[in-house]
Structure P
Amino acid sequence: MKDQLRYKYKIKRKYFQHSAREVADGAIADAVLQAFADKSSFFVYYSYGSEADTHALIARLIEEGKSVYLPRVEGENIVPVKFSGNEEELVKSALGISEPKGQAYGGPIDVCITPLLAVNSRGYRLGYGGGYYDRYFADGKKIIKAGIGYGLQFTDEFEEEQNDVPLDIFVSERGIITFGR
C-alpha cells in the first residue's frame with residue numbers, strides 16, 4: 001500500500017505546474033525563514049528532482065549567517081555535514097543525490113528540514129522508504145522536525161507505522177501546520 005502511495009505522490013509532485021511550483025517554493029522558503037528566525041542551525045535536505053526546492057532556502061539561511069548542514073548517507077544512517085554554500089563541497093551519491101564531502105557533525109542542531117512524499121494530519125510523513133530520517137530522530141535529539149512540501153502532499157491516505165517518528169511542523173505554500181504533542 002505505501003509503495004503505491006509513494007508512486008502516486010511522486011507523480012502528483014512531478015506534475016505540479018512549473019510556474020506554480022516556483023511561487024510555492026518561494027512561499028515555503030519565506031515561511032521557514034519567518035517561523036525559525038530565532039534559530040541558528042539547520043539540517044536541510046538538498047532537494048533533488050521534483051522535491052520542494054531547498055537550494056534557495058539554503059542560500060538564504062547562509063546569507064543570514066545561519067549554520068547549515070546537509071545529510072550524507074553512511075551505511076543505514078544519515079549524518080549532518082557542515083555546508084558553506086559552495087557546490088564544490090558536494091559529490092553525487094550512488095542514487096545521484098548531491099551529498100557533502102566534509103566531516104560529520106555530532107553537535108546540536110535547532111531545526112531539521114525534512115523531505116517527504118506526503119504527510120498526514122497527525123504529522124507522520126510518507127518518506128521514500130529507507131527510514132533514514134526516522135532513525136536519525138529516534139535517538140531523542142532535541143531538534144524541531146519540520147517537513148516541507150506542497151499543499152497537494154497533505155493527505156490522510158496512510159497510517160503511520162511503529163517506527164515512524166512524527167514531524168512537529170509542516171510548511172507548504174498554503175501555510176504552516178503545527179502538530180500538537
Structure Q
Amino acid sequence: MNNKANSGITLKSTQEDHLIAWLAALAIAIHIIESVLPSPLPGVKPGLANVITIAVFIRFGWRAAVWVSMLRVLVGSILIGTFLSPTFMLSFSGAVATLIVLWLASQLPGRGFGPIGLCLLAAMAHMFGQFYTAYLLFIPHEGLFKLLPLLMTAAVIFGIISGIIVRSMMHHLEKGTDGITPSQRNVQEE
C-alpha cells in the first residue's frame with residue numbers, strides 16, 4: 001500500500017512492517033499487564049514482554065528488536081503513567097542493557113545462540129541494567145549488592161522459561177500455511 005504525504009514522499013509499508021508493528025503492540029500490551037502483576041520482590045517480573053523482543057530479534061534482526069523494545073518501554077510507560085519516573089528509568093535501562101547484549105551476541109561468529117541462550121543473556125542483562133541503575137540513581141548503598149545473587153537467580157529462571165516460550169513461538173512461526181515446517185517439507189519431498 002502506498003501512502004503519499006503532502007511533501008510528495010511516497011511511503012511504502014510491507015507485510016513485514018505490519019507484523020513488526022503488531023508484535024510491538026503485543027509487547028506493549030504484555031508490558032502493561034505485567035505492570036499490575038504482584039511481585040514477590042521489587043523489580044522481579046517474568047519479563048514476558050522481552051519474549052517478543054527476542055522473537056523479533058531472531059526473525060527480523062537487531063534493528064527491528066530495538067524498535068519493538070523502545071516502543072514497548074516508551075509507549076507502555078506513557079500508557080501506565082510512569083514515563084520519566086524511577087520505574088521508567090529501570091525499565092529503560094534494562095531494555096538498553098538487553099539490546100546491547102543482543103547486539104554483541106549477533107556479532108559472534110558461527111550460528112550464535114538459540115532462543116534459550118538469547119533469552120538467558122537478555123534476562124541477565126536486563127536485571128543487571130536495572131540493578132546498576134537502581135544502585136547509581138536511587139539506592140547507592142553497598143547493602144544492595146546482597147540482593148544481586150537472588151535477582152540474578154530469578155533472571156536465570158525467567159530467562160530459561162522465556163527461552164522455551166520463544167523456541168515454541170519460532171517453531172510455530174516457521175510453519176507454513178499447511179502446518180509443516182520447512183525441514184519437514186524437505187523430508188517429504190525426498
Structure R
Amino acid sequence: MTQQEIKISGQRIAVLIGKGGSTKREIEKNTGVSLEIDSDEGLVTIRGEDPVAVLEATDIVTAISRGFSPERAFRLLEDEDVALDVIDLSGVAGTPRQLERIRGRIIGKDGRSREQIEDLAGTEISVYGKTVAIIGMPDAVSTTRTAIDMLIRGVPHETVYSFLDRKKREAKQDMLDYYYY
C-alpha cells in the first residue's frame with residue numbers, strides 16, 4: 001500500500017470534494033486510489049496499491065489545490081506524458097506588493113497575458129496564491145516556465161510572446177521533419 005499526504009488550502013477543499021463528492025469520486029474511480037480529506041486540517045491522504053496511480057492522483061489533487069478546475073486537472077490523466085509543474089513565487093517576490101506585480105504581469109489585463117501564453121505554448125496555467133502551476137506536455141511546460149521566468153525578470157510581454165511564437169514554429173518544424181525525413 002502506497003500513501004501520500006498533501007496539505008491544501010481550506011478554500012480549495014470544496015472544489016476537491018466537488019458537488020456531493022463528485023470530484024473526489026471521479027479521482028478515485030479514474031486512478032483506483034482512495035482519498036481521505038480532513039477538511040479541518042486541510043490534509044488529503046491518498047492511498048492505493050499502485051504507486052503510479054497514487055502519484056497520478058497526487059498530481060491531480062495538487063493541480064486542484066493550485067487553482068485548476070477539476071476538468072483541467074483531469075487533463076493529467078489523458079496522456080502519461082502530460083506533466084504538472086509548480087513555480088513558487090515566494091522566493092522571487094520579497095514583499096506582497098512585488099508578488100502582486102509579478103502575478104499581474106503573468107495574468108495580464110483581463111487574463112489576456114495568461115491566455116496568450118497558454119495559446120502559444122499549448123499549456124494550461126493557473127496563478128493561485130504564491131504559485132504558478134502549469135499543465136502540458138514536457139517541452140511545452142518547459143517553454144511556458146521559461147516564458148514565465150522572463151515575465152518575472154521584467155522582460156516586455158511582446159518579447160515573451162515573440163519567444164513563444166518562435167518556439168511554437170520550431171516545434172511545428174520539428175514535427176514536420178520527423179514525419180517527412
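None of the figures in this text is laboratory data; all of them are computed from the coordinates on show. These figures come from a predicted structure and were not determined experimentally. Cβ atoms are built from the backbone, for glycine too; each structure is taken alone.
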Which of P, Q, R yields 0.9 [distance in nm of label points 7 Å out along Cα→Cβ at positions 97 and 129, calculated] = Q
Which of P, Q, R leads on distance in nm of label points 7 Å out along Cα→Cβ at positions 41 and 89, largest value | R
If helix-only ellipticity at 222 nm (-39500 (n - 2.57) for each DSSP H run of 4 or more, over all residues; to 500) is calculated for P, Q, R, the one returning -17000 is structure R
